[in-house]
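Coordinate-derived values only; no laboratory data. On a predicted model such as this, the values are computed, not experimentally measured, just so you know. Cβ atoms are built from the backbone, for glycine too; each structure is taken alone.
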Structure 1
Amino acid sequence: MTDRVSAHQAQELLADEPVCFVDIRDAQSYTRSHITGAIHLDNVSLPDFLENTDKEERVIVYCYHGIMSQSVVAVLAEHQFEKASSLDGGFAAWFMHFPENCSGEAL
């Protein structure tokens, strides 16, 4: 398992299996626009996510540019999430390649 995937790799994974996209940006950015179906994760919702999410599910974490999400993937790995990855380039990269797969307004 790799702990980082490109936007194109994430799109391919999405075509092959269920993917849980996790947005760790601030709430205002998430509300403005996010990957369709993504859940917003913050310090308040993290314990519930850790307890109630299938640890075998493919999880792709993203932030603005793919830096901060790597630390969240490390936390998920510590909690036995087997298929957690960081989205290289973050939401900016995803939006550049797949704007049709985003909810909300344009960047």
Structure 2
Amino acid sequence: MGYRLLLILEKILMLLPKKLRKSFFSVLATLAYHLSKKYRNIARANIKFLFGNSKSEEEIEEIVRYSFKNLIFNFLHIMELRNMSLDELKSIITVENIEVVKKYMMRVELLST
């Protein structure tokens, strides 16, 4: 039941213009930040452990806020990718070093035969 509701919400959100969708997810990230004291504190502790005393409280706060926003935007991007056509997807993907990919694919084909 919950999964179906999530799919319905996704369909509704995909009907919105991209800018409005992004704003919605930005508000969602801010809400998550304010409502998740436990995870805010965990994020702060991790940052302090990682950087020691080299970051100010303001910098730590900025990183924590950004991490919430980044996580929520990852969900948005996954949702948008799920709803893209193959042509749209091809238009946004750039492959560098294609010869490395082709070489790998040849190895995979040899191993599978």
**OP:** Please state which of the structures 1, 2 yields 12.4 when mean count of other Cβ atoms within 10 Å over residues 32-39 is computed from it.
**Re:** 2
Original post:
In terms of volume of the Cα convex hull per residue in Å³, which of structures 1, 2 is highest?
Top reply: 2
**OP:** Compute FRET efficiency 1/(1 + (r/R0)^6) of positions 16 and 48 (r between Cβ atoms, R0 = 30 Å, to 0.05) for each of 1, 2 and report the one that scores greatest.
**Re:** 1
**OP:** Looking at distance in nm of label points 7 Å out along Cα→Cβ at positions 64 and 96, point out which structure of 1, 2 has the largest value.
**Re:** 2
**OP:** Supply the structure label, taken from 1, 2, corresponding to helix-only ellipticity at 222 nm (-39500 (n - 2.57) for each DSSP H run of 4 or more, over all residues; to 500) with the calculated value -28000.
**Re:** 2
Original post:
Here P(r) over Cα pairs in 5 Å bins from 0, in percent, for residues 24-79 alone was calculated and came to 4, 17, 30, 29, 16, 4, 0; which of the structures 1, 2 was it taken from?
Top reply: 1
Original post:
Can you say which of 1, 2 returns 15.0 when mean count of other Cβ atoms within 10 Å over residues 8-15 is computed?
Top reply: 1
Original post:
If you work out relative contact order in percent (Cα under 8 Å, 6 or more apart) for 1, 2, which one comes out largest?
Top reply: 1
